[in-house]
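What follows are several structures.
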Structure I
Amino acid sequence: MTDRLSNQRALFNIPEDVVYLNCASQGPLMQQTCDAGHEGVLRKAKPWDQSMRARTLDEIESCRAVYGNLVGAEADDIALVHSTSYGIQVAASNLSLDESQNIVVIEGQFPSNFHAWRLKALQVGARLTIVPVPDDWNWTRAILEHIDRNTAIVATTPCRWTDGSAVDLVAVGKRCREVGAALVIDATQAAGAMSLDVADIDPDFMVASGYKWLLCPYAFTFLYVAARHHNGQPIEHYAWTLSEPLAAGMLRGDDMDDAVGARRFDMGERNNPILPGMALAALEQVAAWQPSRIARSIEPLTDHADAMARNRGFTTPPKECRVPHMLGIRRDRGWPDDLQERFGSLGIYVSKRGDAMRVSPYLYNDQDDVERLFEAIDQLEVL
């Protein structure tokens, strides 16, 4: 087995003239994932076929197992929800906080992992501590300096979504355990693109939307719930089984008590005949590639972009302070507001996030794509 993967563009329906360096926004669907979706649509067309329903249930459980393996968890630790904000709200609803305590977040944190904590702090009169952007890009040290004995919850991420600057979650998790704080992670910009191991990090909750680096369809998100929270309260209640007679638990309000592990936190209508099969097709391929190898294979592309950016006098996070798969590039006079539209007209796709141009390649890209991006940047410079 070689250390790096070969280019995988043939598995995606990306036109030859398209330079898509925007996986941090949306990961394209592979053809095999689209095929699974088409099969799911046909399955929905025949709701009387009970064998099809059984297959959907099998796919749901397989999704738990495959994703769990990607992050070092058991299938019983994984709930299936429809968005990161939903998963964060599950966490917020199950963690305690009083007015003498604080919640730690970072400046510019993605809204899905910010608003729930702001509201929770407001509700009880607790303090919301916002860690400012560090001058030296060392988010780990900055976060650790703001965790104290009054910290109840730390809500953070493996990397900042605007520029890929990294957080050492193992170090943060260790500090949380020392002070008795809960750790909640939005892993959307990392799960599938780099190694994550909940055994090392020990988060209380970790949520990751599937539609980016996991290459899944929209509305399919994975929520890791530590075993110590398996008896928590879900934010939805519905009949767990369709057994007859109709579950009496529905009338008592304890209808989720028979759900094993994190399944009690599942979203309603998870028995969708279309999405689980699509997600499973994507997850199985990501698992076959292995996140660690994916990261090593993408890293030369972000390194190349970093070198080309620095040669032009632009600013990027130092290599030792960023993740391998994403790069935020800043220039002194900023980027035009219509950057994405200008580059899109050239068939080049990146994102403008805050004051950074975010470049996020994947296994379907090569160095020619990066060079084509910088040719467009050079044209922008003379305009």
Structure II
Amino acid sequence: MNSPQLPAPSATAAAASQALCRIIRTEIQNHGGWIPFSRFMELALYAPQYGYYTGGSHKIGGSGDFITAPTLSPLFGQTLARQLAELLPQTAGNVYEFGAGTGALAATLLQNLSDGLKHYYIIEVSPELAERQRAHIAEAAPEAAGKVTHLSSLPDTFDGIIIGNEVLDAMPIEIVRHAHNQWQQMGVTLADDSSFIQQAQPLPPSALSQAATSYFPHSPQPYTSELHPAQHAFMHTLAEKLQRGGIILIDYGFDAAQYYHPQRHMGTLIGHYRHHVVNDPFFWPGLMDLTCHVNFTAMAQAAVDNDLDLIGYTSQAHFLFNLGITEVLLAEHPDVNSKEYLQAASAMQKLVAPHEMGELFKVIAMGKGVDVDWQGFANGDWCHKL
């Protein structure tokens, strides 16, 4: 299970992973020896006490497994706040953040949104991250900490702005394969030594097979990729509960034509462990993040099908430049020769450079009962690609 190139987990972490493996094995045995990959991914990430996001290890930042834009630089949140400042007065003044990570984005937004912000709700499935968020916000934005409420379940309705930064990519996905004119659903079974292996089963006619037929390219070669019913259901729920306001989702991914390009024949599923990319989805379950790119075409379609306005779709770079990230940089660090300015400018480059986060990360927004012309999409809107 361990690899010589990757750092070994602590004894406590390894024991937690082994406990999770026992839970998953029991699940497989209780379901006839096979479970869909989506169920494996759900348990690996969210099983109570032992899942990646529900266990106790640090996930985000230098000591974790990956870096997010809000932890990279406060410029991200300071610039995003400009868009929220336009929108909040058109709503009840609430912000709802899903999966708030370390709390860095929440703290920055709380510092930069004053009168227009009434309440800041955080919907978080990880108890450990929720505690880190409370501590960080209390330290970084103590004067606004009273506006923050943590929710363990969805409110009945939303009236305000919903934010999800790198939320969609952590939702369980289905893996489907087309080979020899047959559709197959990939799942997980047990090898003779009780280790996890992938195994295909025939995919009967279903919503899943219809989606695969719609998206997959016509290729004579075997083609494997992901479908995202959990993301679709998430968007449906948000649309159903949104009374007034907007939804801003920021993540890495593609429109459908790029996602299901014939050359991308092995999909996008990947693991992140201690800042290393891991191709084996069964590497230390519960200790490794499993993630998948977002099909933004499907997200846009789900929003429109549920009577939301599609506001815009663009790269993270376009979105931040439209909102004046360079102006924010100069306002925060007017001395362009200072060490602080150079450090902040370097971090900004990571947010907007095409070879960093600028192009791979996209921003998609939907609205209901608010203006449809948002500054973040003033230039470079790619809705026509969806």
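With Kirkwood radius over Cα pairs in Å, for residues 92-131 alone computed per structure, which member of I, II shows the largest figure?
Between I, II, the highest calculated value is found for II.
In terms of relative contact order in percent (Cα under 8 Å, 6 or more apart), which of structures I, II is highest?
With respect to relative contact order in percent (Cα under 8 Å, 6 or more apart), the highest-scoring structure among I, II is I.
Out of I, II, choose the structure whose coordinates give distance in nm of label points 7 Å out along Cα→Cβ at positions 84 and 124 equal to 1.5 when calculated. Each step should come with its number before you reach the end.
Working: I: 2.4; II: 1.5.
Traced to structure II.
Can you say which of I, II returns 24.1 when mean count of other Cβ atoms within 10 Å over residues 180-187 is computed?
On the way: I: 24.1; II: 15.9.
Source structure: I.
Since every read-out is calculated from the coordinates, none of them should be taken as a lab result. If you're wondering where the values come from, they're calculated on a predicted model, not measured in any experiment. Cβ atoms are built from the backbone, for glycine too; each structure is taken alone.
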